[in-house]
Structures are given as structure tokens and as C-alpha cells.
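Participant: In the part that follows, the structures are each spelled out as C-alpha cells.
Bear in mind that the values in this text are calculations on the coordinates, not laboratory data. Please read all numbers here as calculations on a predicted model, not as lab measurements.
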Structure I
Amino acid sequence: MKPKEILDLFRKAFEAGRSAQSYLITGPIREMGSRLAVQMIQVLYCQAPNKPCGKCEDCRKVAERLNVDVHWIFPEKKSRIISVAQMREQVLAPLSESSFAGGWKVCVIVGADCLKEEAANAFLKTLEEPTARTLFLLLSDTPQRLLPTIISRCQRIDLEETRELVEPFQSRVLDVLASPYLRNAVERMAMSAQVVAILADMKAKAEEWVKEEEAKLEKDGEVVVEKDVHLARVSARYRELRKDLVSTMSRWYRDLMVLVAGGDESLVYNQKHLTVLRERASKLKLHHALYNLKAIEELDRQLEMNLKEEHVFAYAIDRIRHGLPV
């Protein structure tokens with residue numbers, strides 16, 4: 001669903017007193033998911049007739065994470081783990097107390113799939129028996145890694161997304177995929193090195209973005225970001241960029257499959273590269289095109305296993321059938 005549709009449904013349910021107390025928001029959590037979470041929380045606190053107005057003092061405090069009854073929890077280690085100690089200190093303890101303003105208490109878990117089993121089990125009882133006027137928002141881009149018992153106790157919201165890798169990274173990745181220098185092992189090794197260079201630049205950009213965000217949080221000394229938190233945020237932002245890079249590659253090879261299978265050219269996502277894709281498709285068999293998609297899926301799984309990126313991409317680019325003469 002689109003965020004606007006989700007927000008409208010949540011607002012109507014809240015006003016009717018029928019909103020759930022636990023939601024699992026799946027999809028791109030850094031931008032779309034977090035923004036939706038803020039808007040849903042603003043519905044609880046906003047005093048304007050058309051909630052959320054996004055302009056009042058209550059909405060501002062939620063957006064700037066200054067509302068003391070709204071608790072945000074992130075993976076705080078470089079390995080992107082939410083520990084049981086963190087769960088007890090940052091979620092269970094504050095939620096067991098009365099709200100400061102006498103109203104709603106909210107917990108937002110960004111990257112809920114990073115809950116260690118002990119943390120998830122500690123959280124489960126609270127999730128099963130939430131106190132009145134308590135809202136849980138769990139954000140995850142890989143919900144399959146969550147405990148089934150947690151998923152079953154949440155109302156799931158799947159964000160509809162048409163994400164693209166930000167520029168200039170997307171153009172650089174497409175240049176690699178469209179390159180004529182993918183004919184032999186040496187050329188493919190050189191192209192995989194270009195992808196690794198793109199990844200390095202994405203890491204630098206993730207660091208830059210997080211520093212800018214933290215500078216806003218630290219304004220006037222309101223929040224001091226610890227090193228572990230900073231590293232976790234950079235890692236999360238970078239992994240989102242990397243996920244978008246893999247999606248860019250996946251769309252390219254889906255385009256090839258569409259053309260090889262005789263699909264209409266209007267279905268091709270990368271229309272600007274239609275000539276190249278058409279030429280490549282003419283040199284591939286359907287089983288080659290299917291094999292390529294499986295190779296990208298395997299690449300994605302290997303990255304989630306934290307295997308060395310340079311090896312994963314080099315292996316994938318070497319084994320894929322690019323539709324070029326050897």
C-alpha cells in the first residue's frame with residue numbers, strides 16, 4: 001500500500017477507537033517507513049481537526065524526536081544487533097512507567113529484524129499484553145528474519161515501493177551492466193572492480209548523510225550520539241543503498257528475460273538502454289535469462305550472510321550470461 005493510504009486508514013481506525021496496538025511496517029524503512037511511523041505517531045498527539053497537521057508543537061516534537069513518551073530504538077552495534085539489555089533499558093523499563101504527559105506511550109523499533117532471540121523473547125510478553133494507550137511500530141526491510149510469534153501479534157503493513165538507486169550511483173551501475181567489456185574473465189574482473197568502487201563511494205555517502213542527520217539531533221546539545229549508535233546508523237544506511245544497487249541489477253536482468261521471452265518492449269524498465277538490451281537478448285536463451293536472475297538472487301543472499309562484497313560481486317558478474325560474444 002502507499003503511505004498516504006495507510007495513514008488514512010490508521011487515522012480513521014484511531015478516531016473510531018479501532019486501531020491496533022502493534023504494527024509491523026515492512027519495506028524501505030530508512031526513508032518511507034520512518035516517515036510513515038512519524039506521521040502515525042503524530043496522529044496520536046496532534047490537536048488539529050485534520051490529523052496530523054505536521055505544523056503544531058506536538059507534531060514538531062514527534063518529528064524531531066523530542067516527545068519524551070516516544071521511544072526510538074535502533075541496532076546499536078556495528079553488527080546491527082538489538083540486545084536484550086538494550087530492549088530492557090530502552091523499551092521495557094520506560095513503557096512500564098506512566099507516560100509523562102498522561103497520554104500515549106509509543107515504541108518504534110527501527111530494524112526489528114535485528115532483535116537477538118533473547119531480546120525478541122523479552123519483548124514478546126509486552127507485545128502480547130500491551131498496556132492501554134501504548135503503540136508499537138516495528139520497522140523492517142527483512143521481516144522474514146523476525147520470530148513468527150512476533151509477526152503474528154502485529155498488524156502487518158507492506159509499503160508499496162518503486163525505489164531506485166540514487167544518482168550518480170544508478171547511472172554508474174547501469175554503465176557497468178551496459179558495458180561491452182564483459183566478454184571474458186579479465187574484463188568481467190575489471191567491471192566487478194568498478195562495482196566495488198561504487199560500493200566504497202556509497203559507504204562514504206552513507207557516512208555523510210548520517211553525520212548531517214546527527215548534527216541536527218545534536219543541535220543545542222539536546223542529543224549526544226554515541227559511537228556504536230553512529231556506526232549502526234551508517235551501516236543501516238549503507239545496506240539500504242547496497243540493496244538498491246542489487247535491485248538495479250535485478251531489474252536489468254529481468255528486462256533481458258522479458259525480451260528473451262518475447263515480451264512487449266513496453267514492459268522493459270530500463271527504456272533508455274532498450275537498444276543494448278535488445279541486442280543482448282538476441283544472443284541469450286531463455287534458460288540463460290532465468291539463470292541470471294537466480295544468480296542475482298544468490299548474490300543478494302550472500303550479501304545478507306556478510307560474505308566479502310568484492311568476492312560476491314566478482315563471482316556473480318563472472319558467472320552471469322551477459323549476451324556478449326566470448
Structure II
Amino acid sequence: MKLPQSPLSGRALAAGAVAVATLMTGGSVAGSASASESAAVADAPDIPIANVKAHLTQLQSIATANGGNRAHGRPGYQASLDYIRAKLDDAGFTTGVQEFTASGRTGYNLVADWPGGDADQIVMSGAHLDSVASGPGINDNGSGSSAVLETALAVARSGYQPAKHLRFAWWGAEELGLVGSRHYVDNLGAADREKISGYLNFDMIGSPNPGYFVYDDDPTIEKTFKDYFAGLGITTEIETEGDGRSDHAPFKNAGVPVGGLFSGADYRKTSAQAAEWGGTVGEPFDPCYHSSCDTTANIDDTALDRNSDAVAYAVWELSQ
């Protein structure tokens with residue numbers, strides 16, 4: 001991309017806060033049609049941080065074995081895609097690879113569909129899988145890629161059968177200008193674009209000096225993420241580092257509702273942000289942004305854990 005826990009789980013706290021807010025307003029939870037459906041959101045799984053980190057370890061090993069990166073058109077990218085696709089195939093997803101060309105090299109998007117749900121209402125979650133050529137890209141964007149993968153695998157483990165159809169995607173050549181995601185959107189017909197009720201983007205969610213940023217786009221998606229973090233007692237901020245820097249932009253430009261999460265890149269943390277979230281004032285959210293030091297050591301486990309759980313929460317909430 002261009003607090004101590006209560007004895008209750010973070011997910012239980014978040015779900016409780018949403019339920020209370022719903023009762024107070026007399027309305028339904030964002031994306032839900034009834035109180036019974038909102039109660040089902042509590043069943044969204046807690047995403048095991050150990051599983052997410054295991055995926056990051058594999059992506060690091062792939063980069064190490066392939067010239068230190070997982071960049072577009074390089075062997076490390078292909079190996080990363082093969083790793084994720086094998087996990088999804090084994091879990092029962094229908095996977096497909098979309099080919100495109102950028103900078104004289106062949107690139108690939110990976111798209112995975114979970115069987116069932118209303119095919120005219122698709123909740124889509126995605127992350128770019130490529131790194132820059134100068135490093136392994138573990139925070140940028142192994143973090144988002146791994147959280148989306150583990151959420152998809154949690155769907156399979158739980159046998160979840162949502163009302164809406166679930167689709168997951170890993171984009172190629174984001175670092176060259178959102179090439180893969182733009183190719184995907186450009187090759188959708190108008191009718192197919194209209195079937196996507198929301199696209200959720202996750203690009204850098206484990207920054208070592210983290211912030212908790214929510215995209216200021218579709219109000220329902222934005223509220224879903226804000227409600228989750230409010231349930232954990234975490235204040236969020238609107239993502240301000242520049243709309244259009246990641247793969248939600250082609251969807252937004254095509255009229256698809258979008259939203260997402262971000263833990264910060266090369267901007268520096270302010271004193272007010274450090275007071276809210278901890279961390280180091282005046283230092284970048286990710287000092288290894290687009291560098292060779294963006295390794296598995298360049299991850300804040302707490303931020304990665306919270307954001308991964310938020311991915312699953314939103315997928316469950318918005319697909320009811």
C-alpha cells in the first residue's frame with residue numbers, strides 16, 4: 001500500500017456493545033434485518049492469531065527462497081499464490097486464477113467462492129498478495145492476505161452458510177498501481193458489479209507502531225468496523241493517508257460499496273494518536289514500509305489479532 005483484555009473475549013465484548021447500541025436505538029444492527037439475525041453475529045469466530053502468523057511465516061519463507069521478495073511477475077509471487085490456493089482448495093472453496101499483464105510480466109489474481117448464499121448479493125473481501133521488489137512484504141501485505149485467508153478458512157471450518165454469497169480475493173500487481181484489482185473490476189459486466197453488495201479491503205493491518213484506521217466510504221461497512229472496535233474500547237480514526245492507494249479504489253470507482261481497515265504506513269504517529277493507542281510518537285506507523293526489513297519481525301501481534309478478528313466480524317455481520 002502506496003489495552004488489557006477483559007476476561008470476556010474481544011468478540012463477545014464487541015458483539016455485546018453492538019447489541020446494546022441496537023436496543024438503545026430501537027433499530028437493527030448494520031447489515032442485519034432482525035434481532036435474531038444480529039444475535040447470530042456473536043457466532044462469528046475468534047480468528048486464531050497463531051494461524052495468521054503461521055501464514056506469515058510461510059510467506060516469509062517463500063520470499064527468502066525466491067530472492068527476498070514476492071513481487072509481481074517473480075517466482076515468489078507465484079509460490080505465494082500457490083500456497084494460498086492450495087489451502088482454499090483443501091477447504092472446499094471454488095478457486096479460479098485470472099491472468100493479466102503488467103510491466104511486461106504476467107500477473108495473477110486469485111478468487112475463491114464459498115458455495116451457497118444468494119449469488120445476487122455478494123460480500124467480497126480482498127487483499128493484495130504482491131510485495132515490492134525490495135522486500136518480502138510481510139506487513140505490506142502479507143498481513144491483510146493472511147487475515148483474509150484465515151477468515152475464509154474459518155468460514156469452512158464452521159460450515160457457515162450465510163444468506164449472502166461470500167467471495168474472497170488476492171490481488172496481483174497492487175504495488176504497480178492497483179493493476180490486478182482494476183483488471184478484475186474492468187472485466188466484470190455491469191450486472192455482475194451490481195451483485196457485489198460490498199467489497200472489504202485489508203492492506204497493512206499489523207503495523208509495528210500501529211494505528212486503528214477505518215475507511216471513510218460506505219456508511220454501513222464503516223459502522224460495522226467502528227462498532228467492532230468500540231466493543232473493545234478502541235477509538236478508531238478515519239483513514240486519511242490518501243484514498244485510492246489500495247485495491248478498494250477500482251470497486252469504489254465502479255459504484256460498489258467499499259470499506260476496510262488499515263494500521264498505518266509511512267506517516268508518523270502523533271502524540272494524540274499515541275495517547276489513544278500507545279506506541280512511539282513521531283515514528284512511522286511502519287518504519288519498514290516498502291523496505292527489506294518488512295519481515296515477520298515487522299508485525300505487532302496485538303494489532304494483527306484485533307484486525308483479523310474484525311475481518312471475520314465484518315464478513316459474518318454483513319453477510320447475514
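Participant: Tell me which structure, out of I, II, gives 6, 29, 38, 22, 5, 0 once P(r) over Cα pairs in 10 Å bins from 0, in percent is calculated.
Facilitator: II
Participant: Another question about this same structure. I have 28, 18, 11 for semi-axes √(5λ) of the Cα gyration tensor in Å, for residues 181-300 alone, calculated from one of the structures I, II. Which structure is it?
Facilitator: Computing semi-axes √(5λ) of the Cα gyration tensor in Å, for residues 181-300 alone on every structure in I, II gives 28, 18, 11 only for II.
Participant: If helix-only ellipticity at 222 nm (-39500 (n - 2.57) for each DSSP H run of 4 or more, over all residues; to 500) is computed to be -12500, which of I, II is the source?
Facilitator: Considering all the candidates, the number was obtained from II.
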